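In the part that follows, the structures are each spelled out as structure tokens.
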Structure P
Amino acid sequence: SEVKKNAPAQDAQLIFNQVDSAGDDHGDNGQFTYPTNQQFQPGIADITSLQIWEHSENLTFRLTFSNLVDPGWHPEYGYQLTYVAIGLDSGPGGAVQIGKNGGTTFPHNFTANRTVYVSGGIQIHDEAGKILAEYMPLDEWGAIGDVSLKQVQFSLPRELFPT
């Protein structure tokens, strides 16, 4: 198995479906503001849904945003300027801090055994911060983002996630 861009398998089961209201992208304290550069359009940090499908070989993730932009600097990504960390908890232990200089912790005493960092590409880290797998598209055919749908979608090998 490999990290790849694709839709959920026909026989995949939806195991997580979180919907969130649009327009609540101002942080827990209400003080988050977007950078003033015009490329950072409102809504690019506003996740409106996260869906995860499970298949015997893969987990497929689909993130939908209020807005997704592609300034054209790296067309192979399909979008830019949006960055997400997804924490997955599969048992005891786990990381409390969001790595990659996130400067924050997971809320509500959550701990992550795996963290999936999503930007133009993908990195999967274990709880110690070790990179387990990564994907960086080389051309537009491998892009994980679609600004017309305001979505980022990808599949990861099931073996990367302990049960």
Structure Q
Amino acid sequence: MKKVMQLSENVCEQLDVIRKGYFGESASPSEYRDSFIANEAIERFSEDPAVLFSEEMAGNDCEPRVAKSLTLRAEVFEKLSNLATITNLSYAEVTRRIILFTIEKIKKNARENTEYERAISTLKQKLLVAVRYLEQSTTALNSILEEIEALEENEGTDK
């Protein structure tokens, strides 16, 4: 179903953030159209509709809007319709807030992943240092063992 909605003026940039968050940095608008991304965001929204009323999601009501045509799948339109009824908001407002919510969720996950990756990287560095010390210790132990064997051989030939 095709719907024309009054969405945020920067909706294309917002959908691009979601596109890259869902499908990677190399995802392009030609591969994943804006309508597809909007459908995905609405379909993946599984939170309590009350989160759509937070201050962050409400945003600025005076913010400029532009008309954006989106083709919604039947099941996505049904979900959007249900959310609009539950929240007593327009389709466009629910869509706009879901887009904002999705962007916040992607940013939060990126921060958490960055912290996780940093922790993993630190542990890998510590492991590499430990391996290097272990190799040096093994080399030193082998050297000591060779000296002991050499002394034992010399003592055996001296008798």
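Just so it is clear, none of the values below were taken in a lab; they were calculated from the coordinates. Since this is a predicted model, take the numbers as computed values, not measurements. Cβ atoms are built from the backbone, for glycine too; each structure is taken alone.
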For distance in nm of label points 7 Å out along Cα→Cβ at positions 87 and 111, which structure out of P, Q has the highest calculated value? Q
Using the calculated result 20, 38, 30, 11, 1 for P(r) over Cα pairs in 10 Å bins from 0, in percent, for residues 23-78 alone, pick out the matching structure from P, Q. P
Comparing P, Q, where is distance in nm of label points 7 Å out along Cα→Cβ at positions 7 and 143 highest? Q
For FRET efficiency 1/(1 + (r/R0)^6) of positions 71 and 135 (r between Cβ atoms, R0 = 35 Å, to 0.05), find whichever of P, Q sits highest and give me its label. P
From which structure (P, Q) was mean count of other Cβ atoms within 10 Å over residues 31-38 calculated, if the value obtained is 9.1? P
Mean count of other Cβ atoms within 10 Å over residues 63-70 - highest-scoring structure of P, Q: P
Among P, Q, structure where Cα extents along the principal axes in Å as derived comes to 42, 38, 27: P
Work out mean count of other Cβ atoms within 10 Å over residues 15-22 for each of structures P, Q, then name the structure with the largest result. Q
Looking at structures P, Q, which one was helix-only ellipticity at 222 nm (-39500 (n - 2.57) for each DSSP H run of 4 or more, over all residues; to 500) calculated from, given that it came out as 0? P
Relative contact order in percent (Cα under 8 Å, 6 or more apart) was computed and gave 27; which structure, P, Q, did it come from? P
